[in-house]
1. I have -5000 for helix-only ellipticity at 222 nm (-39500 (n - 2.57) for each DSSP H run of 4 or more, over all residues; to 500), calculated from one of the structures 1, 2, 3. Which structure is it?
2. The value 2, 9, 18, 20, 20, 16, 10, 5, 2, 0, 0 for P(r) over Cα pairs in 5 Å bins from 0, in percent was derived from one model only; which of 1, 2, 3 is it?
3. Any idea which of 1, 2, 3 comes out highest on Cα Rg over 2.2 N^0.38 Å, for residues 30-69 alone?
Structure 1
Amino acid sequence: MAVPFTCTDCGRCCASLGRSISIERRVTGRHYDCREGVRREAFRAEVTEEHRSAVPSSAGCPFLILPSPGRSACACHATRPRLCREYRCASMRVFDRGGVERGHVGGRRSLLTDDPSLGLLWDAGEGEEENAWRERMESALTGAGYRVEWYD
């Protein structure tokens with residue numbers, strides 16, 4: 001069963017995908033005319049008052065800020081482009097018996113993990129219908145003691 005995706009504020013998406021965001025012109029102290037490079041859509045970013053004096057990250061999106069160690073934030077979250085609003089870094093997360101995340105699926109069916117046992121169980125099911133693949137993988141993973149969360 002799919003659950004709503006919850007962002008963990010890790011910032012990895014903004015550090016990589018955000019490289020496609022460019023500021024074309026500063027309009028005011030808080031407003032920027034921008035363009036994202038994937039769809040080439042223009043947008044006006046408005047930096048929130050609370051993030052106006054925040055220190056930007058040195059990687060990726062010009063609006064990625066690091067408010068505390070291990071946490072990131074988007075300084076223009078309410079006005080971010082469609083590319084960012086629609087992005088999901090994971091369609092599934094896999095947890096061990098203790099509830100620790102051991103891997104996640106990025107893209108369509110690419111497993112990202114450092115758990116060798118989980119890696120051995122993984123089968124991307126090339127050409128397999130989506131629902132059948134999901135059922136098969138969930139059965140295999142839960143049978144091996146993992147817990148699976150699918151995201152909308």
Structure 2
Amino acid sequence: MAIEWREQLSIDGDVIDADHRHLINIVNRFESLAETFDDMSQALEILMSLRLHAKTHFEREEHLQRVSGYSFHDAHRQEHNELIRKLEGVIAQAENTDLRGLRELSKQTAQLLHDWLVDHIIRSDLRMKPFVAAMKTEARKLERLDDMEIDWT
């Protein structure tokens with residue numbers, strides 16, 4: 001079940017939302033291919049891309065939180081660290097999975113990524129809304145994640 005962007009997920013109407021849309025696209029891509037992976041290389045490529053973009057997004061989001069005086073910055077950073085640890089665990093598991101376990105692992109991973117991203121945005125990121133005005137000036141200096149090159153082949 002693909003994640004669909006809706007306005008209730010909007011944080012700032014700008015860079016954070018664009019980052020979230022990009023991450024959603026990566027998760028949706030993984031999910032749409034989860035049952036058709038023929039080998040782990042394509043799954044790993046998407047997962048590694050997700051890790052790179054998630055880390056980049058988390059660093060950017062944490063920077064914006066610091067400059068805006070966001071009250072929950074430390075707890076939010078710890079949550080980001082935990083999410084990256086989970087993703088790295090999935091990647092390690094995928095690297096050690098044979099073709100027989102690939103499809104099941106892919107389905108489980110797709111659900112985990114779906115729940116992880118939606119839950120994080122709704123439970124944690126929406127708390128940033130009162131700080132958005134202070135974030136916007138700094139956010140204008142950041143390049144969008146969707147401008148970063150990704151080779152999906």
Structure 3
Amino acid sequence: MPDQIAFHSHDHACCTGDVLGYADQCARDDGLRLTPVRRRALEILLENHRAMGAYDVLERLAQDGFGDQPPVAYRALDFLVESGFAHKIRRLNAYAACMHPETDHAPVFMICRSCDAVAEAVAQDVRAAVQQVAMVAGFVVERVNVEVMGLCPRCVE
């Protein structure tokens with residue numbers, strides 16, 4: 001499966017199922033509380049390879065009967081980010097499902113400025129470079145998140 005899955009034809013049900021299956025397994029193995037609202041929020045993020053704002057997720061959660069107050073979405077999204085099942089894309093003030101939750105990685109997000117598609121790539125070499133620079137500075141890295149704006153293959157055409 002290519003890292004830039006959002007930009008290529010693929011079996012979306014398969015990538016969605018893989019991430020949901022991993023989240024369910026982690027919940028069982030690690031004692032995580034993947035409540036129905038948290039799981040539904042992850043499903044919503046997995047529907048498309050796009051970043052979604054918290055209020056977009058909240059609207060969908062409300063349609064499904066989970067309530068319409070902002071803390072409902074924010075708590076679920078915070079849990080997903082803290083558990084490694086989603087990432088916050090700060091440039092967009094939005095969230096995207098992690099497509100590689102089983103790996104400790106520094107995500108590189110390629111964000112299409114035209115259609116808002118988001119592809120996540122695993123870039124260990126970026127993480128290593130940041131770690132090396134930080135080590136020289138005596139800085140302890142807790143999170144690396146690279147966001148790249150541009151045009152996806154579809155929009156370039």
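Each reported figure results from applying straightforward, stated rules to the coordinates on display, with no laboratory input. What you see is a predicted model, and the numbers here were worked out from it, not measured in a lab.
1. So the calculation was done on 1.
2. The structure behind it is 3.
3. 2
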